[in-house]
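Several structures are given next for inspection.
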Structure I
Amino acid sequence: MTDQERDALLAELQTTDTSDQQQAALAEVRELMASDDGKEFVMQNLVRYRAKALYPAGHSFGDDPRAADQRYARAIWWPLLRQGNLILLVARRTGNFVVPEGADAWHYVALVRYRSRRDFLKFAIAANRADSFIHKWAAIEKTHIFPVRPIVSLFAVRTSVALLLLVSGMILQRICV
């Protein structure tokens, strides 16, 4: 991605949300984009829920943080898929094993595969325009999100998507014939 394209996408992202929280997040997105190499990556999300969902004044979605997070998940599926991105894993924490002193207690981990940082940024723009992140931030007390590049992975994304399309096509062909 060229510097001009990156700057244009960042400017577009900035116009989708002018809140103080978004402006702080924009600096983090700039840092992420600075290491763009055009390759796919996985974003690891460690998440801790709030005791009660905290929506801005004027929203009446209720105070269940898990319900708020489910609204967020439903809202982001299609924007992710439209950009060729895919949720690989969402897993609830089931206990402790090795816990360093001062470590955060996370409720779940999510792994999201992005084709590139450009696609990540396009997803963020679309999700901001749809006001999807309101549910995420209502649900989440704390999160630690960072990009990783798999060294060993059993998620063969391209192969999985190709097989899914092939099987879907075969099923549709049988239904339509």
Structure II
Amino acid sequence: MDGNRLTFIPGFIGSLKQLTYLDVSKNNIEMVEEGISACENLQDLLLSSNSLQQLPETLGSLKNVTTLKIDENQLMYLPDSIGGLISIEELDCSFNEIEALPSSIGQLTNIRTFAADHNYLQQLPPEIGNWKSITVLFLHSNKLEILPEEMGDMQKLKVINLSDNSLKYLSN
């Protein structure tokens, strides 16, 4: 359903219990209804390039989601329930208006790729130090001034981009 003119995700989507892949990118979707949480087998949820300003709190009940792409929207924050996405391996929330990440994001212990570039982040929660499996971290083009020292626990990190921020120094 990507590349259409949808303004909402049809209600029947929630009744598709076996649905594993949903791509509604490149539409005009302004809201994701809570009913999407009924898609208990959903693994890939692609909501890129829409007009989303918020995500439902029930998003965190999607325990099988491994890929969530919410880049190129108008999100100002991620819901606290994001920490419930316990299977997530890839989260892309770049090109939004996010000013802070919830501490619950540290519960995403299976995450391997995280992109939050081109936002308004000034700091990162220390809980991201729990991301022991992270290999790719894109945080460029934000307003970061300091990094939490817990990032030193990211022993599998291979790629990090922190360019175009306001970093003054790196902690030990």
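Figures for the structure shown
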{"quantity": "Identity of the structure behind 3.4 (criterion: distance in nm of label points 7 Å out along Cα→Cβ at positions 43 and 163, calculated), options I, II", "calculated": "II"}
{"quantity": "Among I, II, which structure scores highest (criterion: Cα Rg over 2.2 N^0.38 Å)", "calculated": "I"}
{"quantity": "Answer label among I, II for the case where helix-only ellipticity at 222 nm (-39500 (n - 2.57) for each DSSP H run of 4 or more, over all residues; to 500), calculated from the coordinates, equals 0", "calculated": "II"}
{"quantity": "Computed 13 for relative contact order in percent (Cα under 8 Å, 6 or more apart) - originating structure among I, II", "calculated": "II"}
{"quantity": "Read-out mean count of other Cβ atoms within 10 Å over residues 67-74, computed value 17.8, structure in I, II", "calculated": "I"}
{"quantity": "Ranking I, II by mean count of other Cβ atoms within 10 Å over residues 35-42, the structure that comes out highest", "calculated": "II"}
{"quantity": "Which of I, II leads on FRET efficiency 1/(1 + (r/R0)^6) of positions 27 and 123 (r between Cβ atoms, R0 = 30 Å, to 0.05), largest value", "calculated": "I"}
{"quantity": "When distance in nm of label points 7 Å out along Cα→Cβ at positions 3 and 147 is computed for each of I, II, the largest belongs to", "calculated": "II"}
{"quantity": "Which of I, II leads on Kirkwood radius over Cα pairs in Å, for residues 11-50 alone, largest value", "calculated": "I"}
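Each value in this text was obtained by applying a stated rule to the coordinates, not by laboratory testing. Quick caveat: nothing in here was measured; it's all calculated off a predicted structure. Cβ atoms are built from the backbone, for glycine too; each structure is taken alone.
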